[in-house]
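Please go over the structures that come below.
Every number in this text was worked out from the coordinates using simple rules, so none of it is lab data. Model, not experiment: these values are computed from the prediction. Cβ atoms are built from the backbone, for glycine too; each structure is taken alone.
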Structure 1
Amino acid sequence: MSEQKGKILGLGGVFLKSADQKRLSAWYAENLGIGQGEYGEQFRWRSREHPSREHVTAWSIFPDSSTYFDPSAAPFMINYIVDDLDAVLAMLHEGGVRIDAKRETYDYGRFAWIYDADDNKVELWEPVLQPSPEPVEVFQSFVTAVNDHNVEALTALMTADHVFTDALGDQVHGARALESGWRGYFAMCPDYWIRTGQVLAEGAVVLAAGEAGGTIDGIAWRTPAAWKAVVRKGKVAQWQVFADNKPVYEILARRTHPRS
């Protein structure tokens, strides 16, 4: 069943109006570190639901003489990112919301404007969807998240039915189970790292060889390793490790059979 369209995905922009644009811009830059270039500041982010898709939230200060917010008298305007502008406008029309007749289309998306209950002008933006990243890009993002010990990023890059296969062929199923699994592994090996050499891809399958290492119980280890990933719709559906884990097993064995 296809997902119903006509939803707000996030904030696309925050626009302020000031009688002293330079002074206010300087205040935000000095106190909050928000720059004000030609088009203001841009905050880039990714949603948990679609981590392969990058969004942008624009932040800008307009001069008091700007007519961009008209006919609203408010000194601000909020932009919301929508998944389907036509679907959103159709639902708003049915709900009796005041809709501006103006429409604009650019190479980065389509825009429309509505008015809320206080007659504040609200901007709606349907961005042009960028193509899904290549499997190699997704693979490299996954490797980066592993090396950063960023469990949130790893989880966001996994499909819900993600399958992890270790060097012994044992499997863990599901992104939720892997979230706690990665946390546990990083706790055991707090400086775990992987390095990949040549990366090969054929269709959705990515292969890489390199090495992995870290420290467990104060003992450093390092071993040759290889990885196989299957990418589906910008996320990792399968992650398989091939490695000689003898150094790790020897360290863990000391926990069970400590030397006297």
Structure 2
Amino acid sequence: MQHLTFTVRRKIFAYYVYDHHRDGRIALLCKAAPGEQQRLVEADPGRYFVPPHVGPKGWVGLRLDSPRVNWKAVKDLVFAAYFLTAPDKVSKQSRGSRPDMANTLRGGMDLRLRIVVLHPPADVSFAVQEGRSALLRPTEVKKDHIAFEFSVRLGNPIPGEQPNFLGSFVQGPRGGRFVYVNSGKRAGQNDSCWDRRAKVPLQGVTWPLIESAQRKRGAVIEARMEGGGRDGGPACGSVALVSAWQVIAS
């Protein structure tokens, strides 16, 4: 029974194991982003597996004793584990040697977003549009703000390494994704005199932000917008963010 440990700043991000726990496997065990273990194991159970001990923490195993080893998959898994574990300073120093972020943070991963609407007009309802007509009610309501929290999915990358967002809350064309924040009648408030919809752009959710969020358990990527327009009614159209997209630790 043998194993090698790979660390960055004394933090373990991968193991090489040979017949560890007498399971007969030669494999690589790597730290993985939330949801990645399940996605990989379900996609290719002959190559990927849930390892003992570290498996419940989200780590994924990759067999190296198969007839044909996919060395690109090995490289991507190791690099992703390294950058999920390394402190920000070390990660930035290593940036020149990292693989394409679109490969290490793969399509299919879920990403938690939060939109905070500041100073919403009194007696006006707000909701995030889901699909064509469904509505997401606020997850937090305070006197000076309301907040919406939801998940989007990372799709295959688009040219220029921009993240490609998918899911029922995502609107707009590929390369110009956004989220609708509805108000008044469009938010289900039928007796309102307002019938508006604001566009919150997703272009500011970059690969470095996504990488940073995946390294912090429970983190969410948040943006803030003003809820009121110049005419005293709710905001509408394409809005300028008061606070750009940023990672917020839970």
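One of 1, 2 was used to calculate Rg/Rh (Cα atoms, Kirkwood Rh), giving 1.12; which? Label of the originating structure: 1.
Each of 1, 2 could give FRET efficiency 1/(1 + (r/R0)^6) of positions 210 and 234 (r between Cβ atoms, R0 = 30 Å, to 0.05), but the derived value 0.80 comes from 1. One of 1, 2 was used to calculate Rg and Dmax of the Cα atoms in Å, for residues 122-241 alone, giving 15.6, 58; which? The correct label is 1.
Comparing distance in nm of label points 7 Å out along Cα→Cβ at positions 66 and 114 across structures 1, 2, the highest value is found for 2.
Here mean count of other Cβ atoms within 10 Å over residues 162-169 was derived from just one of the structures 1, 2, and that gives 18.6; the source is 2.
helix-only ellipticity at 222 nm (-39500 (n - 2.57) for each DSSP H run of 4 or more, over all residues; to 500) was computed and gave -4500; which structure, 1, 2, did it come from? Matching structure: 2.
Computing distance in nm of label points 7 Å out along Cα→Cβ at positions 154 and 202 across structures 1, 2 gives 2.9 for structure 1.
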